[in-house]
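J.: Before anything else, here is the set of structures, which you'll find just below.
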Structure I
Amino acid sequence: MSKPTDSAPPRLVHIDGVAYDVEAWAKKHPGGEVMLRFLGRDATAAFVAFHGRKTRRTLKPFRAKGEVGAPPPVELDVPVEREFDALRVSAEQRGQFAGRHSFFVGRLSVILGLIAGCVAAVVWLPVLWPLAALALGLAWQQAGWLSHDLLHHSVHPDTRRRGDRQGILLGSIVLGFSADWWKRKHNTHHAMPNVIGTDPDIDVLPLLAFDDRQAAAAGPMGRFFVRIQSFTLWPIVAFARLNWVLQSILWAAFAPRVRYRRQELLALAGHVAWNVALLWALPDWPTRIGFFFVSQLSSGLMTGAVFMVGHNARPMYAEETAAGFYAQQVQTTQNVRVTALNRWFFGGLERQIEHHLFPTMPRHFHEAVRAEVQAICARHGLVYTERGFFQGLADVQRVINRVSRAVRRGLLSERHPA
């Protein structure tokens, strides 16, 4: 990503060579305050990656007035960035950013079918509660992927408010996640993936560290947990869903400037209500407790494992060493080799590279641009990484083990002073 110049005003964002004063607007921005990460920088590539063509009209009131100084380097002047942006334009012209609603209706049908099967088993065959709990955990995972599609505006690209509202319905009522909480966190992740101190999805101290620099910056409690993270990684991932639900409820209730606060609180209350009713339909407390933990922990594992394979064994960067927008996406993500039978499980994240390059592209078009992405990577010396799912999980475990060993052996103070 381009670095601020000494002569560029530090509180402006540059898009297509024009300076905009967006600092005050950032607090009202529907996608969160991620734009503040680009103050003093060229943000053209990131802007077009997340916004539709109509959004450019909304920039006009924010155009900076008076002397703005020399602009920062333009990322799209770099050949690899320019080629990826040209591919984005070409894909848009081919209609590959217009989702097929029938595809997403099919994904919704799978989710509803899993929930219906779970409810039927709980009511009429409670002896099958372990299978019913696993079905519910899988339904939550799949609802997460479909909410991801909706809130990335790949289902309704021209009616974004509809996508937001449907994301609240599916994400909050079915899944139990706050759409506002998720968007603010996830948009920052997409803008600066695997950037230490910026990407919230790798900032999980004091429980885990994926890089020596993170561990070196940890306090005494963080150092303790990092020492044992080889053993605690997957239990922590399993409990992640419960943590996300709790964070969502607290966010919707107390965070400032939640765009649809009332709707989110009502939807989250609905999520809690139908889950309590489902548990109450089971015959006794041991079964209820077992069902609760199997459904919650299995969903946490199925969701967390897919995400971690895509990112957490890839290189981590300090903000000053991060590459341009498109190159950064390729360097910090990897794909998963899939078959026609298991592709649905990954919800489009089996093609993390294509998704990160073009976050608003519907997942059913990722395969169509894959060969062109690989060709650009080959021409510019970028490694296009693809691993088997279990190979990817082993990669993550190796990273966790390496950082843990470094802490246990006292090596971090020499290599990365805190």
Structure II
Amino acid sequence: MSHPVQEEQANKTPLNGEFELRKKRLDAAIALKKPDRVPVAPLAGIFYPTRIKGISNKDNMYNPGITFQAWIEAAVRHNWDVALPPLHLFPVRIWDRLQITQMRWPGGELSDDQPFQWVENEYAKQAEYDEMLSNPNGFAVKTLWPRIARALTPVSEIMQLPPFPLLYMSGAYSLPPLLGEITSQPNIRELLRTLLAIGDEYAVHQECLKNYANDAMKQGLPIVFGPMTIAAFDWVSDIFRGMRGSMLDMYRVPNKLKALVDMFTPYTIAAPMLLNLPFESKRVFIPMHRGSAGFMSDSQFAEFYWPSFKALILGLVEAGYTPVPLFEGDYTPRLKYLAELPPGKVAGHFDRIDRKKAKQIIGDVMCFWGNVPSTILCTGTPQQVIDDVKELIDIFGDNGGLIVDCNLGIPDEAKPENVQALTDAVMQYGVY
């Protein structure tokens, strides 16, 4: 009988080799170099792996250990080249404690098998631009926090009190009653208990992320992406003004809108460097919402969206990261802009696009990631999936700059046989 350590090493070496092979395969495709074969790399797949195991969406979100195990099993089952991104599993227990209003999720306000939902709203009003621009921190704590997290209302109430003369109160006689008066209030004590509980929940969540990354590596699976950031216009539109508000702002207060976008742009570049993630990945996910043809005209894109987005991409590249923008919606009219980006440094994941135009305009600039339609994965046949993947390989495979996925990641309702067909098609047609 062999020694247990020898057995462990024997099992570990091939998986480590597989990890490096898959990482090399993905890196080569992104750099527009031919790997040994086309990578199969879902950018997302939140509920599919647990749904096929009979696990509810509620259990998916509230029990990350179970979910992460299902994600790894799905990656192994379908021979994906990556593990799904753990940042897509949100800390819902912390959301519960904060009483978050911007999201709804299964086990919260939604039934156990519904997907989570973003709650569109104007959380910041058009009349509040001046305050956001002149006193962003004060506005965030005093006005925005209680609107998006009801549990933080006491912080807002403190901010609205007349300012304390802190220098005058800084003495052995005055400091204890000042702090005692604040912390003896029932709402403040409840807030402090909530914050301590959030700290405990956050530590547990971080440990789950760390364990998932370690388990994925043991299976030879690199994490598909590490940190995430959001384009500045999307941050304003998604988080603060809502779609309706930001669209109106382009006409009514265009200069204020652009000023806020400009203010946020450096933070969007710095965000991936500030995230405390327990795993290494230089690929930065950028979900994009408002820049597509369905939301704004080409001239509006050029004026309001492109300058800050281009600055984000160039800033990340300069810092040594690989941007992975998810171009949601139709980006065919934006291809001329994307052609300005540095070649071999960006992996563009596409939802809807004219594939032949994309090859013609950005084929030597950007790796093409995607974009098998979700409808085929959910309602089609394996042969339809194979045919669509073959078309992708025929168009983009000549220079190696192709990664196969569905248009928005693996849909929740996908048929397992169709998901498997993604890999089968690559094995049949995508080996170089």
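J.: State the single structure among I, II that was used to calculate semi-axes √(5λ) of the Cα gyration tensor in Å, giving 35, 26, 22.
T.: Values: I: 35, 26, 22; II: 40, 29, 20.
The structure behind it is I.
J.: Between I, II, which one scores greatest on FRET efficiency 1/(1 + (r/R0)^6) of positions 102 and 222 (r between Cβ atoms, R0 = 25 Å, to 0.05)? Please list the in-between numbers first.
T.: Details: I: 0.00; II: 0.20.
Between I, II, the highest calculated value is found for II.
J.: Of the structures labelled I, II, which one yields -15000 when helix-only ellipticity at 222 nm (-39500 (n - 2.57) for each DSSP H run of 4 or more, over all residues; to 500) is computed from its coordinates?
T.: Details: I: -17500; II: -15000.
Only structure II yields this read-out.
J.: Upon calculation of mean count of other Cβ atoms within 10 Å over residues 206-213 from the atomic coordinates, which of the structures I, II produces 17.9?
T.: So the calculation was done on II.
J.: So if we calculate FRET efficiency 1/(1 + (r/R0)^6) of positions 70 and 246 (r between Cβ atoms, R0 = 35 Å, to 0.05) for every structure here (I, II), which label has the highest result? Mind dumping the intermediate values first?
T.: Details: I: 0.15; II: 0.45.
When FRET efficiency 1/(1 + (r/R0)^6) of positions 70 and 246 (r between Cβ atoms, R0 = 35 Å, to 0.05) is calculated for I, II, structure II comes out on top.
Readers should treat all values here as calculations from the given coordinates under stated rules, not as data from a laboratory. Here the structure is a predicted model, which means the values were calculated and not measured. Cβ atoms are built from the backbone, for glycine too; each structure is taken alone.
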